[in-house]
1. Between structures 1, 2, where is FRET efficiency 1/(1 + (r/R0)^6) of positions 91 and 115 (r between Cβ atoms, R0 = 30 Å, to 0.05) highest?
2. Suppose distance in nm of label points 7 Å out along Cα→Cβ at positions 51 and 75 works out to 1.9; of 1, 2, which structure was it derived from?
3. Can you tell which of 1, 2 yields -4500 when helix-only ellipticity at 222 nm (-39500 (n - 2.57) for each DSSP H run of 4 or more, over all residues; to 500) is derived from it?
4. Out of 1, 2, choose the structure whose coordinates give Rg and Dmax of the Cα atoms in Å, for residues 35-98 alone equal to 20.1, 72 when calculated.
5. Which structure, out of 1, 2, was P(r) over Cα pairs in 10 Å bins from 0, in percent derived from, given a value of 9, 24, 16, 10, 5, 5, 5, 6, 6, 6, 4, 2, 1, 0?
6. Work out which structure the value 21 belongs to, where relative contact order in percent (Cα under 8 Å, 6 or more apart) was derived from one of 1, 2.
7. Of the structures 1, 2, report the one carrying the highest value of mean count of other Cβ atoms within 10 Å over residues 43-50.
8. Out of 1, 2, which structure matches 11.3 when distance in nm of label points 7 Å out along Cα→Cβ at positions 11 and 59 is calculated?
Structure 1
Amino acid sequence: MKFIADVMLGRLAKRMRLLGFDVLYNNSLDDNEIVRLSLEQDRVILTRDTGLAERPLAANHLFIKSDRVQEQMEQVHAEFAIEPLPLTRCSRCNEPLAPLDKRNARDLVPPYVYEAHTQFLQCTDCGRIYWKGSHVRRMAIPARMKKK
């Protein structure tokens, strides 16, 4: 399942990307562009904009009720019963991540990170480096949600 998030949901888009979901987000997209991309690319619109949600062509949408990112994640999970994927997408640009040999990561990450981790990923577009730190566990969808 693919998504597109409106300008008010940048933090949700980033969180969902870190959990492996394909979320198109660009804060310069207007409502018309969001609807067009949603239709062209078969993406569910995630929005907090009631005007956008009420547009006839934006029928494939989820109106996000909360302004808190964890509650937003819970609503998306409850609506679509989606499960997190392995770290596969760049949180900045939504492009796929590729394995990066540890030796090549040496000068690209802090020394303590290099020593503590064996696996690194790099964005195929912007070059950003990722590793599974303690933040991954804190961002995961809470177990209480999975029981719904």
Structure 2
Amino acid sequence: MRKYFTKRRVIALVVVALAAGLGAGAYAYFTTTGSGTGSATVGTSSAVTIHGTTTTTLYPGTSTPVAFTIDNPSSGSQHVETIHLDSVSTDAGHSGCVMSDFTMPDVTANQDFPNGNGQAVTAHGTLTMANNGNQDACKDAPLTLHLTSS
């Protein structure tokens, strides 16, 4: 009868069995559940600065387009929905000029502005000077448009 279990075969079988056992242990794991907490910070808005520029000179009964740019000092993007002409003013030398003669309908911007200055607003406004008789007090008046946004 032949010897099936030689010393060499027994060693080989032991090595194979140990390798299989170690390999199986490398894939073992436990399942579990857990919980925890995290933290984050939300920024805040900052007031944007609106700049309006007219392209032509006003005369009684005329209008001029108004282009706008936005300065956003905030670290994040901010949304401007509407630009509103709050009031118009001029210098002391033109105090007789009636400021209510200058009007501009609200401008719907509906635009987001990332951080940065001089960002063009896609929408434009229309500034109108009423024709209310003698308006000589407004000749050569430098106008300041006071704008607000929402």
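Values quoted throughout were computed directly from the atomic coordinates according to the rules given, and no laboratory measurement underlies them. The structure displayed is predicted, hence computed values, not measured ones. Cβ atoms are built from the backbone, for glycine too; each structure is taken alone.
1. Result for FRET efficiency 1/(1 + (r/R0)^6) of positions 91 and 115 (r between Cβ atoms, R0 = 30 Å, to 0.05) over 1, 2: largest is 1.
2. 1
3. For helix-only ellipticity at 222 nm (-39500 (n - 2.57) for each DSSP H run of 4 or more, over all residues; to 500), the value -4500 is produced by structure 2.
4. Source structure for this number: 2.
5. Working through the options, I get structure 2.
6. Here the read-out was taken from 1.
7. Between 1, 2, the highest calculated value is found for 1.
8. Source structure for this number: 2.
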